[in-house]
Structure P
Amino acid sequence: MDRDGVINKDRADYVKGWSEFEFLPSSLEALKLLTLNGYKTILITNQSVINRRMVTEAGLQEIHKKMTAAVVDHGGSIEAVYYCPHVPEGGCNCRKPEPGLIYQAQADYGLDLSKTCMIGDSLKDIRCAQRAGCGRIILVRTGHGKETERFCQELGIKPDYAADDLMAAVKWLLENPS
């Protein structure tokens, strides 16, 4: 799953510290519901804020540590966070829409990608999941999701489901097991 725009509010000026991190309504409950139903949540996120020198790698790890602790405090779990620190023009294979981070998670956790689900709010998330061969793709309308939904319709790209938010995505996933 993506982070910004899915779990927390996306900011035009980037999340640069914990004080700027704001969970979206019901995202903590959605993560709890996933955990209670045996799902492992792995975040795949572009974080060019590092290469833009707006936050250090240690600073980003601190944000993720506090985010994960808040999720655990609410009964959920985040198994791992994979992030790309590069800027879009960097040409790396780890920046979504490239699937490098999903492949890394696959190697680390022995994932069968045909049985995984990607939840995201951007065309980059959808394309990354398609390129990696994820079994399911859910678009959430939070973050950049409403705009992405329009792009998808124009381009003929069809996620498996479009949900109003992470909770609606999780409920759909639980009601429609693969």
Structure Q
Amino acid sequence: MLKQVVFLDRDGVINRDSSDYIKCWEEFIFLPNSLEALTILTRKGYTLIVITNQSIIHRKWIAPEVLEDMHQRLKSTVASRGGKITDIFFCPHTPEEGCSCRKPKPGLIQQAYEKYAIDLSAAIMVGDRAKDILCGKAAGCGKTILVQTANDPTGSITAQDTLAMDSVYPDAVVADLLEAARWIIS
């Protein structure tokens, strides 16, 4: 059973998010220090699994092969820096479809649990949005970390505010993925 697992949201945690979606590798821009953070976690023995909503597939704005290519390049780039992303699970559905895999529902983490026999009580979910933290809590992750790297389209209500309205609190609120990695290994 895997005990040291970190689930990571993709857009807004590892790479810059975009209201226009990330449609090709050229639009995939790593956030500062994210590659270093992934390397640190890998070297400390953590299994890294990306959990990401990608409704861009159902909307038919990109082909599944394009997303697969982006994810292979993501894994290759991380590996070239000494890190390792073990797997990437994504939800291709729109919110209106009501699937069980779209965050904040825990379906993607459940898929990872079934594939890798993960001790969820020892797992950590890292995300930049309320839905990421809610997903981690719903799946039974032992810890959740909110990174403050999200683009806030409203300019007013933060993920932290949204969570507090429902009396949900992440275990840590940090500036970025590097700070999250340092929190995890400390």
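Assign the value 3.4, calculated as distance in nm of label points 7 Å out along Cα→Cβ at positions 2 and 26, to the correct structure from P, Q.
Q
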Given 0.40 as the derived value for FRET efficiency 1/(1 + (r/R0)^6) of positions 34 and 98 (r between Cβ atoms, R0 = 30 Å, to 0.05), which of the supplied structures P, Q does it correspond to? Q
One of P, Q was used to calculate FRET efficiency 1/(1 + (r/R0)^6) of positions 82 and 138 (r between Cβ atoms, R0 = 35 Å, to 0.05), yielding 1.00; that structure is P
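Rank structures P, Q by relative contact order in percent (Cα under 8 Å, 6 or more apart) and report only the one at the top, that is, the highest. Present the calculation step by step, with values, prior to reporting the outcome.
Details: P: 22; Q: 26.
For this comparison of relative contact order in percent (Cα under 8 Å, 6 or more apart), the top structure is Q.
Readers should treat all values here as calculations from the given coordinates under stated rules, not as data from a laboratory. Being a predicted model, the structure only gives us computed values, none of them experimental. Cβ atoms are built from the backbone, for glycine too; each structure is taken alone.
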